[in-house]
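We did not get these values from a lab; they are worked out from the coordinates using the rules stated. Because the structure is a prediction, the values reported are computed rather than measured. Cβ atoms are built from the backbone, for glycine too; each structure is taken alone.
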Structure P
């Protein structure tokens, strides 16, 4: 793949600090509400279901499933390899958690909705690890 992904480094906030720390360790985490148990992503510091403010990070486990995808043929940044596939992935064990990332491990034209994927991380701007997905075997 080469070097890190091009782009602007993320702004680390109180709500996202735990996510970026976990990503640096190769772990994907979501946010779970202490009041109702709903899980959500990205972290926002308030429950998406009940608006409760008592949330904590929880590990996202198990394979994901491609919910939506797009194949990009436009070179938006110098050195950006095209084509590439961006996917929205949902996790059956974690209702409400959908994560966007680049799909690796297969040609973009082989990607499909319903495809099983595993979480991976790749180097991103500013040294941050960003979620990506690998076709499950």
Structure Q
């Protein structure tokens, strides 16, 4: 398990957390757990309710929707946060391709951190707005 200072350093490298202050990153580091996973581990299962999100620190993971590969994710990717926002079903299945190190953020901690760290809440909203715009362009041109 990495020290909290090392976790803060990892978080600082993730685009979702780059607008956070050092104090904000320390708050976030207190509520995440670093976990090492083997290849083939399912992080999210499409259609199932999610109770945690992941920040991929090392390794790679494949995203599949309806069994079809959508993309491969690498270090810095945030996985599963959408279900934590609306408590809806996972929109894709994400499986580790290699041994991975992830930070795990549990539902109750995620909600609390969004309340405590406005910069993170704003970044999450901006990220989701970007995804909506991308989907709109793909759908309507």
| Which of P, Q yields 0.98 for Rg/Rh (Cα atoms, Kirkwood Rh), as computed? | P
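When helix-only ellipticity at 222 nm (-39500 (n - 2.57) for each DSSP H run of 4 or more, over all residues; to 500) is computed for each of P, Q, which one produces -12500?
Going label by label, the one that fits is Q.
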| request: Rank structures P, Q by distance in nm of label points 7 Å out along Cα→Cβ at positions 40 and 80 and report only the one at the top, that is, the highest. | output: P
| field | When relative contact order in percent (Cα under 8 Å, 6 or more apart) is computed for each of P, Q, the largest belongs to | value | Q
| note | Value -0.76, -0.80, -1.02, calculated as log10 I(q)/I(0) by the Debye sum over Cα atoms at q = 0.22, 0.23, 0.30 Å⁻¹, for residues 72-111 alone from one of P, Q, is from structure P
